[in-house]
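Each structure below appears as structure tokens.
Only the coordinates and a few stated rules stand behind these numbers; no lab work does. Just so we're clear, the structure is a prediction, and the values are computed from it rather than from any experiment. Cβ atoms are built from the backbone, for glycine too; each structure is taken alone.
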Structure P
Amino acid sequence: MNAHNPYAPSRASLKGAQVNEQLHGGVTAWRDKRVMVMLPDASIPQRCVKCNDAVDEPTKIRKIFWHSPWLYLLLLFNVLIFAIVAAIVRKKATVAAGLCTAHKKRRRTMITLAWVGALAGIVVVFLGMGSSAGAWGAFAGVLLIFGSIIFGMLRGRVVIATRIDNDYVRVKGCGDAYLDTLPQFPG
């Protein structure tokens with residue numbers, strides 16, 4: 001009888017991560033100009049990645065994804081084909097990028113503004129259609145919705161992957177004060 005317990009912890013070996021850390025002398029993150037280079041799924045210094053202050057716990061572990069920019073050429077053919085291929089070939093990593101109290105509050109404010117803008121855009125669409133502005137009012141509402149979504153995506157993110165491969169994860173979005181504490185990337 002198979003006594004497989006789906007709730008039991010994994011028996012997977014963690015030797016790979018330990019070997020990588022030993023090869024690099026215990027260092028798991030470096031600075032390469034304005035980019036942080038880190039080992040895949042390694043821990044980074046627990047300070048605010050924007051200003052290097054103390055982290056406001058709890059720190060959320062984020063999954064970041066990356067795919068080759070050449071895939072955007074598929075948008076010329078079909079958006080659905082691009083989405084499927086990008087989902088299949090993307091690479092992912094986990095990053096526990098911490099934020100201080102001030103930057104967490106700022107991020108929440110930006111996300112709230114994006115939601116309010118998107119909801120206001122929906123109201124403007126209906127008010128525009130019912131007014132003498134007609135289609136132009138509705139168009140302004142649609143622009144407000146998409147502008148708010150883009151604003152929230154750009155201003156609400158913490159870090160963004162610029163490249164992920166088998167050896168390193170390159171992350172953009174860290175502040176200079178945080179990057180100054182990291183050693184220079186040897187590669």
Structure Q
Amino acid sequence: MIKAPKLYLKRKDIPIESLYDMLEETGEEQAAGVYRKGISEKDPKTRSTTLKKINHNDYPEVNSILENMTNIWDGTLNPKDYYVGEYNYLKYGKGDHFTKHIDHIKITGDNSSGRIFSTSTIIKMSDDLKGGDFVIWDNLNTPHQISLEVGETIFFSSTTPHQINPVIQGEREVLVAWIYKKLDNV
């Protein structure tokens with residue numbers, strides 16, 4: 001029997017208290033963009049949410065937990081070969097969504113490997129939240145709706161298609177982080 005490739009991990013490794021100060025971060029909130037041909041552009045039909053850039057270097061303990069998930073994903077991977085390269089703090093309110101997409105972005109001229117793994121951790125959600133579900137597609141193009149609780153992280157390959165369904169009511173706030181592979185010359 002052929003083993004199907006792993007689609008995602010769902011974990012509660014990050015102490016949620018370590019993320020609460022992100023709620024108070026003073027970074028500028030802005031409409032989130034969509035990367036196309038190396039450029040970020042606003043396209044509310046594809047993605048409507050606000051984002052706040054968070055300095056990932058301010059959270060070394062969270063980075064370490066996320067990097068260690070590479071070895072949980074695949075026991076042959078050494079977490080020391082990977083690093084968290086960026087964070088986005090996203091707020092989804094009524095009507096906000098992100099249509100089916102992948103996260104792997106290779107920036108031309110950068111010494112980076114591009115995004116290898118993606119993570120999304122629920123920091124906060126309102127009691128009246130309806131919609132806003134995380135959906136991920138397997139290699140047969142079958143969608144899987146994933147329920148996440150506050151404090152849960154989903155970890156998956158950055159080349160895996162996924163989306164956030166429209167929020168019908170309430171709001172959800174998440175930390176999205178991307179993990180890169182270290183290159184010899186980095």
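Identify the structure, out of P, Q, from whose coordinates FRET efficiency 1/(1 + (r/R0)^6) of positions 9 and 49 (r between Cβ atoms, R0 = 25 Å, to 0.05) was calculated to give 0.60. Mind dumping the intermediate values first?
Numbers: P: 0.25; Q: 0.60.
Derived from the structure labelled Q.
Comparing FRET efficiency 1/(1 + (r/R0)^6) of positions 113 and 129 (r between Cβ atoms, R0 = 25 Å, to 0.05) across structures P, Q, which is largest?
On the way: P: 0.50; Q: 0.10.
Of structures P, Q, the maximum of FRET efficiency 1/(1 + (r/R0)^6) of positions 113 and 129 (r between Cβ atoms, R0 = 25 Å, to 0.05) occurs in P.
When FRET efficiency 1/(1 + (r/R0)^6) of positions 57 and 161 (r between Cβ atoms, R0 = 30 Å, to 0.05) is worked out for each of P, Q, structure P gives the greatest result.
Suppose P(r) over Cα pairs in 5 Å bins from 0, in percent works out to 1, 7, 11, 12, 14, 14, 12, 10, 7, 5, 3, 2, 1, 0, 0; of P, Q, which structure was it derived from?
Details: P: 1, 7, 11, 12, 14, 14, 12, 10, 7, 5, 3, 2, 1, 0, 0; Q: 1, 7, 16, 21, 22, 18, 10, 4, 1, 0, 0.
Going through each structure in turn, the value belongs to P.
Supply the structure label, taken from P, Q, corresponding to helix-only ellipticity at 222 nm (-39500 (n - 2.57) for each DSSP H run of 4 or more, over all residues; to 500) with the calculated value -2500. Working through the options, I get structure Q.
Which of the displayed structures (P, Q) returns the greatest value of FRET efficiency 1/(1 + (r/R0)^6) of positions 81 and 177 (r between Cβ atoms, R0 = 41 Å, to 0.05) on calculation?
Values: P: 0.45; Q: 1.00.
Comparing P, Q, the top value of FRET efficiency 1/(1 + (r/R0)^6) of positions 81 and 177 (r between Cβ atoms, R0 = 41 Å, to 0.05) belongs to Q.
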